[in-house]
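What follows draws every value from the coordinates through simple rules; no lab data is involved. Small disclaimer: the values here were computed from a predicted structure and weren't measured. Cβ atoms are built from the backbone, for glycine too; each structure is taken alone.
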Structure I
Amino acid sequence: MKAIVIRQPGGLEALELAELPRPEPGPGQARVKACAIGVGRPDVLMRTGRYKWMPPLPAIPGNELAGVVDALGPGVHGLAAGQRVLLSSRELPQRGGGYAEYACAPAEALYPLPDAISFDDAVSLPNFQLAQALLFGCGAAAAVRSVLLTGAAGGVASAMVQTARGRGLQVIATANSPDKRKFVLENGAHAALDPRAPDLPAQVMALTGGRGVDLAVDAVGAALFIDCLRSLAPLGLAVSYNIVAGPPSADVFAELRTLLGRSLAVRVFSMHSFDADTTQRRALMQAAIDAMASGAVRAPRATVLPLDQARRAHELLDAPDTVGKLVLHP
């Protein structure tokens, strides 16, 4: 089978197209023939050797794969050849394995896919699973009525926009360019703001009647995380799940003391906190599947490339004007 292999971390050249033996399912396993493969930021971290949960090398990157079961190992029940499934490496002992024509996994790790969800759309489901966790699994101190989402044209944040809007929350979002702000509004946000505006917290306060948002979920960091704190309502919660622009630009504890009268909270979040909680992790994914199958949320538009153009997909991932989901076809 064809697969993309990383033998040594590095730049785009580290993504090597290789011919490997087709894996055979062992006891309790199913083999999935890939129809769509998701491309995401963790793949770049894996390629460059900066992923905290790095698999041993040589490794196949890719954390999400949708396709059909084409072989079953001994002792597998409840699955059938030809069944449509999603394989997320969050269900596996180690991340990766998706950039390949075939993958084997424990049968209980697979998610059956309703016919209403296409394979290209299915590889966005892990982002909607993460959106469920960030919005509703982080333990906000007060009932959440409004949310501020930064970097909202990105994969996870755009999933959060739809998920929050579908739950009836007021959604205020930020995005860097006019085109991305247009995309964010079309995706369902009530307002799309420039994150570099010096009066960003004041704009958020105005949009919420002077109260602020109950929840701010930030992937950017730097000065924007401090603006998130200043945009919170009393008993509000700020969640950081990435710091693509670097750590907060000011002393977070000092800022919380400055805003003492609001009794604010901060959480640093990783989906890996659910690694040992199979029940909750799978419930979050099932909620995402149900929402997409019902039409309550929709997958972002896909840019589709063949598997042998994985390097081009990684180039697009870093392009400033790229929006939507990048998908590889075997």
Structure II
Amino acid sequence: MTPAAKTVPVSTGASFEVEGLTVRFGGKTAVDNVSFRLAPGEALGIVGESGSGKSTTAMGAVGLLDPETAEVETRHVRLDDMDLGKLNGKQAGVLGRRIGVVFQNPMVALNPVLTIERQLTDHMRQHLRLDARTARARALRLLGEVGITDAERRLSFYPFQFSGGMLQRITIAMALACDPELLIADEPTTALDATVQAEVVDLILSIRRSRGLSLIWITHDLALLNRIADRVAVMYAGRLVEIGPADALLDHPSHPYAAGLLASVQSLWTGGGTEFRTIEGTPPANGPDMPGCAFAPRCPRAFERCATRPPMATVPGASAHDVACWLFNSGVPA
């Protein structure tokens, strides 16, 4: 077999479990005791307002936060049977190889002074031990997979020579280069126009299905999650407030915050002069450190018990649907 013909087996999705994740910056809590599980090949959507801790949760879990500024604590973070918290500085052997990340802004994710070929092949040679010729052949196949035409010529281009949509396709190729088992997409369409957004979403979903990847998709867009996610996690003020099957949560949200988010989206499409619905107020700056429910100051259903922080509880009649709200705890009428 010639080097150019050498192939690397495509991985299937891995399980991913985060237990008790807390992240602090300068002593101030940004993410507070978040736990969730992802089954092999499953897609989890994480949604919430800006500043709710969505990206910090994902990046903190896989070790992508700067240790000089971020203090990360967990009971464990497991990729299959591997505890990422016990790698003792060896996360680089997992990131890129078993976990791929598509970042929000491709202009920042790519190095402006390196060619696309260099940026696509360096980590393939590092993780997969490929020679230069084999890595280049693999890079060409990846660019074709993500829809970059004339790949032979464009490998020598620099990032400034591409549009934003094409750059995001290249970052997707980079994330997939070593056949990861888990793909994290951190608001990958935010910096793109609407037409290109749809193309990028379709591309990632197609690749996910063909490769059987596990997927975490971080977004503000609840409507988008209906296409992408098997399950949805809703975050507010650094806390996980609801998690459950996408169809159940999007059709019948339990937490008042999740219900408010969905109502505001639905009111955009109602028409007929219907008043646009919003959630009054703003998220508290000290939300994760509040003793009670962080949403209580904005919640139309708040009552005395909300001064105490609610634990996660199972929504009645839905074993896989959990919510952190006293309205759904035993003995408290809704």
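Overview of results
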| quantity | calculated |
| --- | --- |
| At a computed 21 (relative contact order in percent (Cα under 8 Å, 6 or more apart)), which of I, II | II |
| Of the structures I, II, the one that 14.1 was derived from, the read-out being mean count of other Cβ atoms within 10 Å over residues 12-19 | I |
| Test item: FRET efficiency 1/(1 + (r/R0)^6) of positions 52 and 148 (r between Cβ atoms, R0 = 30 Å, to 0.05) calculated as 0.65, pick one of I, II | I |
| Highest-scoring label, criterion being mean count of other Cβ atoms within 10 Å over residues 164-171, among I, II | II |
| Which entry (I, II) yields the derived value 27 for percent of Cα pairs over 33 Å apart | I |
